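Just below sit the structures, each encoded as structure tokens.
Derivation of every value follows stated rules applied to the coordinates shown; laboratory data play no part. What you see is a predicted model, and the numbers here were worked out from it, not measured in a lab. Cβ atoms are built from the backbone, for glycine too; each structure is taken alone.
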Structure I
């Protein structure tokens with residue numbers, strides 16, 4: 001979109017928050033870059049330059065606006081709508097792969113040369129993988145500076161910087177403040193908020209970070225949090241005091257996320273055993289709640305169908321609940337084959353109690369991490385309390401995940417993964433599309449054989465056969481996963497209701 005200057009100028013002059021994350025506005029006279037909805041007086045059009053990413057603006061010598069904080073805007077929905085090289089690379093960079101494995105590691109995961117990845121990202125985002133990772137490190141550093149009392153040396157290494165000098169130089173360059181000045185300003189804002197009766201956001205417990213996760217309005221939280229709460233596995237997930245809480249297995253340790261719907265944002269509290277996992281944890285929470293979606297585009301297309309239009313108007317901004325661990329969700333999908341939601345929770349809970357990794361949770365009732373595929377691969381299949389056919393399916397999926405032959409991560413190729421899943425014994429279209437929708441994050445997955453979808457279709461006067469539903473769903477592409485959420489909402493099921501606080 002950044003190449004359409006007239007459209008970008010109109011978005012900036014109208015302060016349209018829908019375009020936050022789609023492009024960034026750099027002002028040539030002040031050398032500052034902003035999000036489109038920046039509250040300051042818009043600059044003259046001749047002084048505006050537009051960039052597709054914050055990293056590109058930083059690389060061109062612009063610093064982040066202190067008012068609108070463009071580095072913290074919602075991510076571009078393009079990277080969660082597509083499965084091409086650039087989108088897969090962006091999802092992996094957001095998960096911290098470049099910081100942990102470098103650009104060669106990114107190339108190895110994607111199956112492309114580093115030169116090809118550089119060329120693709122430069123063409124689409126105006127910055128290469130190192131610059132994109134640097135922008136993310138700067139954002140992580142700002143979060144730790146402003147929300148924790150960690151010494152600056154620890155902040156530097158937790159953010160992924162190789163040296164304190166590089167950390168200091170980058171923070172000054174990106175934010176026009178030294179790290180100490182950023183912390184002083186944040187403390188001042190906190191005191192002002194406390195005086196006005198607001199709740200302080202700075203964390204005081206070691207290893208804990210509190211922040212706000214922005215999103216594009218509207219957002220309908222009922223089915224999003226209702227689904228997560230209704231399907232929560234005891235020990236690894238819970239609904240407590242109006243918040244969804246879950247354990248996460250992260251690259252350097254484990255963490256606990258507490259996510260609470262609020263006015264205009266999602267309140268997020270992360271308790272991490274290693275603060276180097278902050279960027280990955282934030283990225284996974286955003287993916288879990290589908291916060292980078294573009295509800296205007298989704299709802300606009302679905303409203304063109306006269307049968308779906310009333311459903312969309314009733315609850316605009318529905319999101320697709322995803323997962324923080326794709327491998328875990330795939331295993332749970334197999335456990336949930338042909339059983340009720342309650343039975344699937346019970347089976348998964350027994351698996352967690354018997355084979356999960358214990359964790360401590362002083363703030364709630366979480367007790368374990370879900371068992372990793374590598375740990376489950378060492379089990380005797382006969383010890384798994386499930387029917388023989390499902391046991392064979394489960395063990396085949398575990399073996400594929402443990403051997404790294406099946407990639408469900410953020411950099412996976414959606415179509416290839418579907419083919420690999422379908423080749424496993426006992427995995428049919430319902431399981432494949434459920435995993436594609438919730439674990440892979442494909443916005444166009446469609447579970448035509450799902451009982452809830454078929455009942456909803458029949459209630460709307462549609463033919464409920466899978467073939468007829470698939471034909472009708474072509475008009476909903478590329479947003480069929482969101483159409484499924486609206487169809488499910490026609491039924492009286494706990495997944496459609498957010499539990500009371």
Structure II
């Protein structure tokens with residue numbers, strides 16, 4: 001008994017540390033601590049569930065398997081656990097393990113995957129794939145997946161020439177992931193021409209030749225899991241999307257598209273470090289490298305690693321083969337780093353792109369000029385945005401508000417802001433702009449209800465609360481004014497706080 005009491009604190013402290021690490025997005029540390037906790041409590045399903053999820057996030061395959069066995073023994077395993085065994089079997093070429101995993105999938109919620117999985121097993125064994133694909137029956141999702149993989153399997157088996165498959169794919173108009181998989185198979189055959197004709201998606205750099213693959217069972221499984229995960233990525237259950245992406249990587253460690261999908265899913269949970277780590281294995285020579293670099297810039301910025309984000313973004317923007325998207329990414333990062341003067345020339349490049357870009361490019365260019373203090377040039381750029389999109393509330397709002405702040409054409413600016421507010425009545429920032437314009441025009445009574453409404457819609461917006469305080473003060477409601485200014489100071493940046501703080505001592 002005494003020995004058991006002494007042993008208990010180690011897994012307990014590890015479990016508590018794992019919970020903290022997981023909450024802070026340190027997935028690798030959390031997985032390590034959960035491994036210690038699970039070793040101390042080897043039959044605890046609650047620990048196993050958490051350990052499994054962190055293992056899938058961090059890529060700790062051994063821990064995921066240990067946790068999966070505990071959950072399966074206790075009959076609390078989530079639906080995606082069966083994917084793990086199947087992916088490992090596919091990678092190893094373990095046909096018996098693969099068949100056993102398919103049997104588990106066929107009887108559960110993911111049974112729509114079974115026809116394609118069985119078809120790849122048949123291809124691997126040089127057997128006819130049609131019976132497995134035909135077993136999809138009339139179930140629409142299973143049928144759609146089966147039809148897409150029928151063509152991929154034909155390419156893998158060299159039963160159709162690449163040009164015929166390309167024409168069929170173009171007629172089917174399948175999603176990007178199916179086209180990319182087909183292009184990889186074609187390039188693996190040495191058919192770069194047909195492969196490139198399918199590369200019409202921003203996910204890949206069609207100029208890179210190193211896309212080709214030699215298919216195996218892991219390739220087929222991985223492509224299926226990515227295809228389903230991408231379909232669920234926007235609003236599906238994130239643990240399942242993460243599991244699909246991770247098991248796609250386990251089945252085929254060379255599937256860089258799976259890394260992008262995994263990073264996307266992790267970023268939605270604000271697991272920035274884990275998402276960045278997911279992209280670390282992308283091959284810089286291959287077709288997903290550029291897209292991965294762009295995504296990495298955004299993730300580094302979101303993780304407040306601005307120096308790294310700017311360095312990577314600058315490298316993309318100054319490369320010989322840089323595109324308008326690279327200039328845009330770098331300019332956006334400079335704005336996020338509060339360097340508007342440096343962003344101006346890059347946004348200007350974007351506006352001069354061929355073919356011409358829409359109003360949003362001019363809006364961003366004008367915004368950068370405005371923040372850099374180049375007011376007249378900003379006015380011209382913002383006016384161009386409004387001319388290109390006279391019914392876009394954001395363009396109307398920015399130009400109208402900028403002119404009101406300078407006391408320029410107040411009547412015309414009010415009309416612009418009134419139109420913007422009618423087009424976007426629920427936008428708190430636009431409501432604030434209109435209210436502030438009324439205040440600057442000497443109509444505080446008309447301004448107040450609008451600014452109050454805006455503050456209710458965006459209570460953490462320091463500029464709106466600052467405006468509210470100014471209007472309260474002008475109306476003699478000094479107590480409420482100070483309250484609003486205090487609220488503004490709480491969320492203001494350093495420069496805004498320096499401007500707001502003196503008001504509190506009035």
Structure III
């Protein structure tokens with residue numbers, strides 16, 4: 001039987017999307033070019049909003065047991081940290097968890113949900129018509145096949161074959177700078193040497209595997225192309241040049257160079273082909289936002305695509321994926337460019353003094369609670385709010401719904417996030433619940449499957465609320481019954 005959706009790419013974005021679609025009752029096939037799951041992890045963290053997504057889908061215990069929580073994060077590696085613990089969330093922390101482990105947990109869940117995952121399949125091309133998409137593949141034995149689905153989603157990285165085959169442009173800037181990372185089994189360095197490395201801009205991160213990761217930008221090598229292999233000798237030379245000690249590194253398990261090419265897909269949808277994750281946006285990995293943004297793309301797209309497939313989507317719902325997520329991609333590419341500039345300028349002799357002064361000033365500003373909160377909201381993605389197509393909507397519409405506690409008919413307590421699923425909305429009569437936080441002036445709220453607010457009202461007039469509610473529900477779904485009321 002042909003699947004409803006073929007997702008290309010078994011990274012975090014593709015696997016998350018596969019889970020979302022399967023939960024909503026659609027048939028999903030994931031195809032992946034790599035024959036085996038990668039064991040190397042460029043990304044290492046899940047930020048608060050991504051942790052909330054896992055909570056919404058009942059996956060949080062698996063992720064918490066596999067990772068380690070940290071109370072904050074950084075902006076441009078400035079000394080003053082972003083305080084995630086002060087944010088309005090039950091999960092005010094960074095979950096330190098290697099990308100390979102995140103992928104393994106999501107794959108485990110996808111398989112539980114019946115998602116078919118075929119590795120060793122490379123995309124050769126695709127064609128689409130009014131009824132679906134035919135995608136040409138080559139398997140690990142070199143055999144060419146053609147598969148068909150109603151939709152195809154490219155989650156296949158910055159060099160996305162799906163994006164190219166669909167004719168979607170990828171505008172932006174080419175690489176002008178590279179950094180280097182290395183994971184080492186042996187580090188023979190004193191605490192003073194490691195402290196000196198960190199004081200000179202080298203990130204030193206102990207990994208859960210027992211390895212230690214070093215990440216740096218070497219002023220003398222920062223124009224080397226990303227494709228140039230990294231050697232142990234180069235790594236040692238760079239560390240010695242940057243901080244006066246090679247930190248006794250030995251037995252490298254992974255050495256990699258990464259660049260600052262920054263691009264955003266011109267559109268996120270072309271007919272029945274869509275893109276998400278790195279296939280839609282790439283940038284310098286400042287702040288660890290790329291993987292997290294991909295997970296959030298998948299959460300936004302999953303319920304909308306499932307509604308389209310299941311005949312529950314009003315006109316324009318699937319287009320709202322691009323309308324909502326492309327501005328987020330643009331905002332993240334901008335803030336990572338700012339962070340890179342703050343890292344690069346001090347390495348250029350003629351800018352070293354003013355750039356160092358600028359970093360000092362910005363570090364002082366991070367000590368101001370409101371400034372810290374502003375940047376923490378952005379990097380954590382808790383501040384993501386989607387614009388409403390209507391001007392007369394409540395200010396809460398588009399914002400993320402806080403995970404407030406709710407009283408049920410039997411006086412038991414439940415949480416909003418425990419009620420969310422990709423196949424329905426949740427309608428909350430706030431007047432019936434005490435734990436309302438910043439929603440005290442709101443009488444009723446409609447929560448989307450991805451945890452954002454679709455509609456809110458302050459009116460207490462029963463007839464007026466009923467009319468508003470029906471209008472809001474039919475704007476998001478084909479009937480006014482697509483909500484669980486609490």
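A few notes on this one:
- Of the structures I, II, III, the one that -10000 was derived from, the read-out being helix-only ellipticity at 222 nm (-39500 (n - 2.57) for each DSSP H run of 4 or more, over all residues; to 500): III
- Look at distance in nm of label points 7 Å out along Cα→Cβ at positions 59 and 443 for each of I, II, III: the largest one is in II.
- Test item: mean count of other Cβ atoms within 10 Å over residues 347-354 calculated as 11.5, pick one of I, II, III: III
- Which entry (I, II, III) yields the derived value 7 for relative contact order in percent (Cα under 8 Å, 6 or more apart): II
- A value of 32 for percent of Cα pairs over 45 Å apart, calculated from one of I, II, III, originates in structure II.
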